[in-house]
Structure I
């Protein structure tokens, strides 16, 4: 669950406006990607995870959410919190068989990349092509500092 107290022209905004101009922030695009989980059935997800460390602090490298929509499509959102290391993943689907996987990704070359009025598409959703169905599983390489949405049919 995510909440944003204010949505426009504040820190961590979804949108920025200036006169008649508007720019969608990376937060907008992430919220749009995660919308597939609304009104869907939560799927239990077990994750074996590497820890990303920075100084004395450590957090799991991946944050994963999974759901199934009314049409039976499985959606898996994966956030790679490590700014330096990609993650090779293998999704074992219990009780389901994958025939096709498509994806969307949000990432950038720099950690501080952002959308501006001069460059409104610096950080936006793009097609993710580094996922495949192999035998009874889905494999993918999740780049550092990225959010990936996989749709499994």
Structure II
């Protein structure tokens, strides 16, 4: 499945918890090593923020290129091109041949990013909410309710 590069651009703002990146830092795909696609100095920075034996609850910014976690711009795309994607899905869109060109274009032009991201959010806002037996409110967004 190809992730829409514009929607992932929402990761330009906000935070995640260490628990969602610890496997990339310490045991990527059960190798006992860090994710090779991650910039080594960036991995060391994250390891200081997210120690191996921590509870994983520490928050880290999704966009390490900005001091303001609420600043919306295209620096997220420059970050992932440099191997500084916090989440694996973010890093993958910069590596995949089907999406890398889009990432490069978005990284190169902040005004273009703003226009395209705005259009993507309008489109996403038109998605209808599923109700009744057509959908569910998940207890955890990563798992279908039992």
Structure III
């Protein structure tokens, strides 16, 4: 699987993934100016096992709380995207539950919200149906939705 990391087209795709939403990033802009030659260089360095991880940049972030972080170089981010997309993701994606949406292709926020809505509706109507069945079998009067507390539960 190592060869899929340094495959030129995978490196190029990883560049675009790493570049996403970084229009004002100087190191991303510098890489983009010579994108084809940089991708060839990264591919060759990985293929020949000469790649060296770059230096990190230390930053202080103030939101949502103050903390020190280290940021990888842009070329390291490109390699990371190639590794994650071409090696890690294929290995672990089929082992994840269907309702895991974190960083999965085709499973964005909207998909997750739609699935949550489906599960909540199913939970509510299942509870309502079983409570009404119980009340009918025991000769008790039906109660309003508000009094039934059919939505009481937990979400993990």
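One of I, II, III was used to compute mean count of other Cβ atoms within 10 Å over residues 56-63, and the answer was 9.1. Which one was it?
III
Source structure of the calculated read-out (helix-only ellipticity at 222 nm (-39500 (n - 2.57) for each DSSP H run of 4 or more, over all residues; to 500), -1500) within I, II, III: I.
Given a value of 0.95 for Rg/Rh (Cα atoms, Kirkwood Rh), for residues 64-119 alone, calculated from one of I, II, III, which structure does it belong to?
II
All of the numbers you see were taken from the coordinates with simple rules; none came from a lab. Please read all numbers here as calculations on a predicted model, not as lab measurements. Cβ atoms are built from the backbone, for glycine too; each structure is taken alone.
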